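The structures considered in this document are given below.
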Structure 1
Amino acid sequence: MMRIILNKQTMAMTTVQKATFECLAPVALTLGATLLCLPAQAQDKVLNLYSARHYQTDEVMYDTFTRTTGIKINRVDADDAGIVARLKAEGAASPADVILLVDAARMASADAQGLFRPIKSAVLDKAIPSNLKATPTPDGVTWTGFSTRARVVVYDPLRVKAADVATYEQLADPKLKGMLCTRSGSHPYNLSLFATVVERLGDEKGEAWLKGLVANMARQPKGGDTDQIKAVASGECAVALTNTYYAARLLKSSKPDEKSTMEKVRVVFPNQGTSGAHVNIAGAAVARHAKHVENAVQFMEYLASPFAQDYFANGNNEFPAVVGIKIDNAALKAMGGDAFKAENIPLGVVAKNMTKVQQMLDRVGYK
């Protein structure tokens with residue numbers, strides 16, 4: 001019988017209100033055993049959540065859901081890749097009811113592998129903009145975004161003018177040769193952005209744009225988004241891409257070196273005069289083999305409530321996905337995040353470009 005080994009590196013199991021998967025052995029979980037060991041009378045008041053989010057503020061959100069509904073949340077924490085691997089290994093025996101992932105590309109990939117089930121919800125239809133969800137089918141929608149972040153440009157004002165980096169397209173301009181820093185082109189955050197630009201420009205112009213980015217690199221892509229911001233501040237490069245929440249974390253930091261980093265750079269929300277800044281999501285889906293579908297849909301609808309939206313978004317310095325909810329985050333406001341134009345290209349459509357864009361990256365030598 002297959003067993004999945006849990007350890008600190010691959011999977012951490014946590015508890016909400018001291019609820020536990022009662023059959024979990026110290027180091028291994030027998031597939032399917034979780035639900036078999038739960039008391040029969042508890043079956044209707046439980047929700048098994050696999051989450052790639054690890055923010056302390058989420059605890060309040062989960063606890064409030066349990067207090068108001070009586071539904072106990074059993075949570076498994078891992079990264080996106082670990083959750084997807086676990087769902088595939090567990091198959092139909094999986095106890096998972098709701099899946100939380102932190103990127104549209106990852107949501108789309110898991111969806112393409114048949115790991116989600118479509119649901120219909122008038123609440124979600126009304127609350128969440130259509131561009132922040134999977135493309136709907138006659139059976140419903142498979143995944144939904146519940147918070148957003150913008151992919152912005154960070155630049156050195158001593159070397160570059162804001163007008164020279166006002167659009168994503170300008171990042172490929174030869175005048176920025178030797179100035180650009182990014183993380184890996186194949187990272188989902190970049191893949192989502194690139195797939196959006198290709199959707200707007202078309203394949204030929206989109207690939208030429210990617211080639212221009214490579215030509216402007218100050219060094220080979222490496223590190224994460226925070227590393228790109230620090231590289232601009234240190235002078236290693238003059239322009240970089242980052243998600244807004246990385247810049248917000250540095251702005252809110254009490255560490256002198258991180259405060260100094262943000263004092264040396266500026267942030268631009270690109271394409272404000274045209275298509276708007278690219279936005280990505282953290283989102284949720286009901287698992288393909290969910291055993292508590294009604295509870296899962298109830299939880300998904302709860303995530304769209306004003307209360308949950310505040311915790312879901314602000315827990316990671318993101319923006320609410322629900323229309324009409326205002327942000328209350330000083331760092332995001334300081335960057336102009338309370339009044340920027342976001343693109344409205346459906347992420348479900350963009351996700352279909354991922355494979356094609358990866359092939360483009362390979363052709364142009366974007367590591």
Structure 2
Amino acid sequence: MFGERLQIARKQAGLSLRALSDRLDGAVSAQAIGKYERGEMMPSSGILIRLTKTLGVGLDFFAAPVGAKLREVDFRKHSGTNVRERAMVETAVLQHVERYLLIEEIIGLDSSHWTEPFPRETVATVEEGEALAHRVRAEWNLGIDPIPNLTELLEEKGVKVLMLPLPDRVSGLTCMVERRAGDAVPVIVVSRNHPVERRRLTLAHELAHRVLKADSKIEEKAATRFAGAFLMPAEHLLAEIGPNRRRFGFAELMVTKRMYRVSAAALVVRCRDIGIISSDQMTRVFMTIGRSWRREEPRPLEGRDQVFECPRRFERLCYRALAEELVSVTKAAELLGRPVTDVEAAMDGDAGDDSDCHQ
């Protein structure tokens with residue numbers, strides 16, 4: 001148990017065995033730290049205290065059980081994402097999911113259940129991602145209207161959604177979290193650093209990876225096609241802006257993108273995908289009114305005091321457990337990662353307008 005927790009803390013700090021030894025001023029060798037992590041030996045009390053200070057964790061962190069393991073970890077593809085960044089993200093995800101599973105266990109909820117629309121299906125072409133998105137909407141009785149809150153929808157279906165401060169080169173990931181053999185929970189992670197338009201696309205893209213499988217050459221493109229179709233159903237979009245368009249005005253695109261809560265670029269690409277405009281017309285948009293959209297989102301949905309698509313279920317469960325006296329205010333604050341005074345203020349209604357996300 002101690003060794004697993006030490007490895008998690010070290011990886012989250014982004015340190016190799018050698019780097020951690022250096023941070024400890026050589027008080028313990030990299031080889032000895034490796035033995036701690038493998039459970040072959042335990043540190044002295046003095047070294048243990050130095051480890052907690054160096055890694056920025058409390059002594060209680062090393063006593064916490066590791067009840068979950070990540071499997072089927074699938075990062076949004078990015079050629080620049082390195083092994084160290086992935087290890088840091090995976091350990092952060094594991095810690096957050098452990099807290100999530102713990103509060104569900106305290107309340108007595110079945111965390112292993114999620115509403116899988118159908119068994120994972122193999123697709124042979126990018127276009128089949130479109131049909132699969134339509135099937136998921138049909139299975140979940142979503143109709144063809146825009147989805148106002150995709151995060152809330154996925155959480156209702158049993159998917160654990162986390163919004164974390166991921167490295168710049170990591171857009172998101174999906175994985176399964178296993179506590180016992182055959183008992184797995186799907187998790188989708190999005191970056192807190194990205195705007196809501198991009199987070200929604202990432203959520204839909206990662207959902208695709210939970211319902212489809214394909215040859216590695218087309219899987220990402222099929223998942224992207226799924227995401228566009230899931231957020232902007234062809235039938236609805238065609239009814240809103242009409243077929244065979246020759247050009248768009250800036251104002252119309254801004255209103256339409258807000259309707260679907262997607263990026264302006266994703267909207268234009270979607271119009272190309274379903275034949276509303278041609279590839280040449282799409283290129284013309286990106287060379288004229290949309291020439292800066294790849295770098296900066298026009299008329300963003302979120303403002304300084306507004307955060308959309310914020311995962312709230314975990315926070316809600318923590319306050320529920322606190323209200324029902326299933327946990328102490330100290331434990332609730334620990335789970336939420338917030339000061340005790342903030343949690344007490346939130347319980348008393350003195351916290352003001354809290355628009356930020358806490359996970």
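Coordinate-derived values only; no laboratory data. The model shown is predicted, which means the values in this text are computed figures rather than measured ones. Cβ atoms are built from the backbone, for glycine too; each structure is taken alone.
Computed over structures 1, 2, relative contact order in percent (Cα under 8 Å, 6 or more apart) reaches its largest value in 1.
Ranked on Cα Rg over 2.2 N^0.38 Å, for residues 153-256 alone, which label among 1, 2 comes first with the largest value? Top value of Cα Rg over 2.2 N^0.38 Å, for residues 153-256 alone goes to structure 2. Thinking of 1, 2, which structure, once distance in nm of label points 7 Å out along Cα→Cβ at positions 177 and 297 is computed, gives back 5.9? Working through the options, I get structure 1. Identify the structure, out of 1, 2, from whose coordinates helix-only ellipticity at 222 nm (-39500 (n - 2.57) for each DSSP H run of 4 or more, over all residues; to 500) was calculated to give -10500. Comparing all candidates, it corresponds to 1.
Work out the source of 24 here, i.e. which of 1, 2 gives that when percent of Cα pairs over 36 Å apart is computed.
On the way: 1: 24; 2: 30.
Comparing all candidates, it corresponds to 1.
Can you say which of 1, 2 returns 8.7 when mean projected area of the Cα convex hull in nm², for residues 97-224 alone is computed? Structure 2 accounts for this read-out.
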